[in-house]
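Just so it is clear, none of the values below were taken in a lab; they were calculated from the coordinates. Everything numeric in this text was worked out from a predicted model, so none of it was measured.
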Structure P
Amino acid sequence: MSTHLAIGRYGEEIAAKWLLENGFTILFNNWRHGRKEIDLIASKKGTLHIIEVKTRRGNNFGPPEYQVNHRKLKYLQDAASAFLEENPQWRKIQFDIISVVLEPNKLLIDYFEDIS
């Protein structure tokens, strides 16, 4: 596995742990439909959370969450539509970002709720 993929997977593990510690239930890790993937799908208080995780080893190229642009959000919405076709029981849904920055001797986690 390439370094950037390993860092991404590690960031997703950190994000999942953070979600569990903050009262979420993890429903799926890396849910796939065709070529589309959702990093984490979780629930809390009756809301379905579609979560994009962005991980970086520093902020040299800007915060990780800046990588979620309009095209990526559309991609997530399309993937979420496919998920909801298979799981139509969800009435309340939101899109979130978890930003993970891995710095030497420091871990920064930011949660951006309801980004759409």
Structure Q
Amino acid sequence: MPISELAPYLGYLIGGGFLLGIGGILASVHTTRLKIKNGYPLEGMWGQSLKPNTDKEAVARVQLLTQENAQLKAEVGAMRERLETIERIVTDGGFRLTHEIERLRGSSEKVQ
């Protein structure tokens, strides 16, 4: 299709392009308005926060989560130590038991 045949539709093509552009801009403005209205933080082009939300409740929540995280780390450390002890008991006990049985078998063969 030659370009000369598209000439009558050129106005529609340009108008459609402008309508799509304006529609995208309006959608972005509407999305930002809804975020502001509902209390969501605004983000910049690369995802960084434009208006960080630092109210007292958020600071208190971060402190509580930090304390809980420290407690959970301590608990995991204690459980890891207990698991190492249990593994040592299970594996070493079986090894020693086998050697003790072999030693007793060896001494019982000498008696016979």
Structure R
Amino acid sequence: IQEIRDLVAELETDLDRANKGKPPLKDSEGKQKRNLAPEAIKKKIAQSNAKIEKMERDMKTKEDLKTVALGTSKINYLDPRISVAWCKRHEVPIEKIFNKSLLEKFAWAMDVDPEFRF
């Protein structure tokens, strides 16, 4: 994330210089950067900011879900016939809900009617 923030800072400097009619500064390796139009630089800044937001959101989601075992209640507390009936009713493949071992474990529930109510 820090690398992208550094890139955004460089782009903002280049944007300021482009708005003043000056060429961009040289990059970290001492090479001359391409002279871009201010609109192109603004677009790059917006894309980089969107990338930073997405990465931060993904990191927060990963951290929040770290303590939650998402499959536990599905395995231990829900009757598999309910899940199978819902999948059949909404035309969702059973493989999206149950992994291979659970499909074998709950083979007895696969013949349930789509209108099954518990």
- Computing helix-only ellipticity at 222 nm (-39500 (n - 2.57) for each DSSP H run of 4 or more, over all residues; to 500) for each of P, Q, R, the value -18000 comes from structure R
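Have a look at P, Q, R and say which one yields 2.79 for Cα Rg over 2.2 N^0.38 Å, as calculated.
Of the options listed, only Q reproduces it.
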